[in-house]
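Below you'll find a set of structures to go through.
Nothing in this text is a laboratory measurement; each read-out follows from the coordinates by a stated rule. For clarity, every value in this text was computed on a predicted model and none was experimentally measured. Cβ atoms are built from the backbone, for glycine too; each structure is taken alone.
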Structure I
């Protein structure tokens, strides 16, 4: 069904890197969400009204909020697809995240409103009526929501859309919510116990929880996320595949919307290689990463003295110290500056975010002691950095 809809409504559907094709995917997901959720709202609201169930009516407004979410997602896709202009040279891709944030607050607002309604329903319960037709209709809506979840998750992953993947998660939550509502009706039928208000609270809490998670997921890329480890490794592997590239570090990726990223990294090259040749290699790396990963890349070139054996000896000594602390520790930008009475070894030390200050002090002390043991003239000049990669 999903593949059929994609083939019917999206021309050149395989070319997902094209912005126009990506927008069409977003529009298809939004239109499907709007139409199916409006239909579900009408069905559930009428059923809830007929049997006097606040839980079902709360669930119906959850579907209405989902259709509103789809409308906002659609607007987000359209605004996000606008080309760069003088005021926004990096494009408008982050509008997708903004639209997702608006949706999350709407969902939480509806959740709080039904939390209030359900509370008063517990204080003053009203009779509800049971029918097998109602159960059947609700089961049909569950099946529709299951399909929605798979549909949105598939196209969300295809085009790397946080908003559509979040919508898929919301649809999955709706399946749980409606199943809980069905359970409350069955309990009422079998045991004649009216738990409608209590289950209404459960539904409302699901709405609030879902809205909070959506807010957190859409706010994270706006604040600036760590680089995905797989992407970082892909960038590293491309750079290291070129001759005379002996190291890569300080990878930074700034997200300006799905599939719209600007990055920078440091590439270590031998200092004895002609600078024009190294610069030519840097240009090739930038072009390949832009072509393959759709990332606009700027590279800083770090010349490394590969003929000084002292550097490798010191680095090996420091790496042995790391074994007593953390496997994520790393160093780069190693330089030796010779003096008359002392020799400065200058380098950057990358430590994890969970590294305590006490542990950091102990590590630095051990590094300095072990390096000094090699030669009493050695002085470590250490610049502390935190990793930009999400492990």
Structure II
């Protein structure tokens, strides 16, 4: 398979699917350009080779047709500064406007197409729309891991029109390599730290991970479903009663395969879902009536740290508590620091999933872990063992 390092882009116009679905404030200024910075190595390699770059992306969720607040024109100035090249803009991604802009593009130049989702054909994976996109470039590069789980025109179908000239960008390749390193090429012991609110959203991942990890650390709201399933009392903590039997089965299956599941021993409980709530530390299986678990407690922090320091490969997906509230962020921060410490001592650590990434950035620890994934839903589906359409379209 062709890669960024083996392919020469000299004299070629590269059509790149990027994920520039970035947050904008009321003045249309980008408030977090992580996704743009992640795509820069791919863009700069093509320009350095003597090629031209045509960028296509979606932004937000426009309902039906163009909406000014979702126009990619708002990204042009920021992109120009980030890339160091004056970025041109086409007010459509297909049709005469796009075709003329692409055909007049010179080597060393960069063109940004208007929001793909202004056309309903994009999300429908329309073949004719995909063919129109394909006519704009000589080679197709998919560098949008965050949308790799969508079988859309620009992420999947367009690749059919580049049978011999399609490849992953640097970001996409790094994402795949990092997740594969955890799932199938890991140095043991392997520990997965799974947090978040609900067991239901993580069942498939946990089930898939049982076959490839040694330890699973559980935190966040879903830990109270496990606590109740084991006969504990959890006050008014978040519990999915429909998943009590599922939680029990996960514990049984893990034990049968020699995987240790670690559950919180103690909990920081609040008398309301509020940063200013009264707090108390109690056993996770004995939370008083009227109180709810909102973070892991100090005994749990110490126990989890011990597991993490003995691990050689770590995957972190989901916070340990309501880290958005300062009163209940300590557990998540402590686990983040533990992962950073283990990484410094030689472990490979992958952080993925929106809340985990938000947490690692909040605590300024992104540079102290091995890899921070840009994929939310795509990463979760990949960890579930699903073959992602955007990856299959390149790999074949």
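Suppose log10 I(q)/I(0) by the Debye sum over Cα atoms at q = 0.11, 0.12 Å⁻¹, for residues 217-336 alone works out to -0.45, -0.53; of I, II, which structure was it derived from? Let's see the in-between values first.
Values: I: -0.45, -0.53; II: -0.34, -0.41.
The read-out comes from structure I.
Ranked by distance in nm of label points 7 Å out along Cα→Cβ at positions 169 and 257, structures I, II are led by II, which has the greatest value.
When helix-only ellipticity at 222 nm (-39500 (n - 2.57) for each DSSP H run of 4 or more, over all residues; to 500) is computed for each of I, II, the one that comes out at -10000 is II.
Hey, FRET efficiency 1/(1 + (r/R0)^6) of positions 121 and 153 (r between Cβ atoms, R0 = 35 Å, to 0.05) derived from one of I, II reads 1.00; which structure?
Numbers: I: 0.55; II: 1.00.
Considering all the candidates, the number was obtained from II.
Looking across I, II, the calculation of mean count of other Cβ atoms within 10 Å over residues 65-72 that yields 15.1 traces back to II. Computed over structures I, II, Kirkwood radius over Cα pairs in Å reaches its largest value in I.
Comparing mean count of other Cβ atoms within 10 Å over residues 81-88 across structures I, II, the highest figure comes from II.
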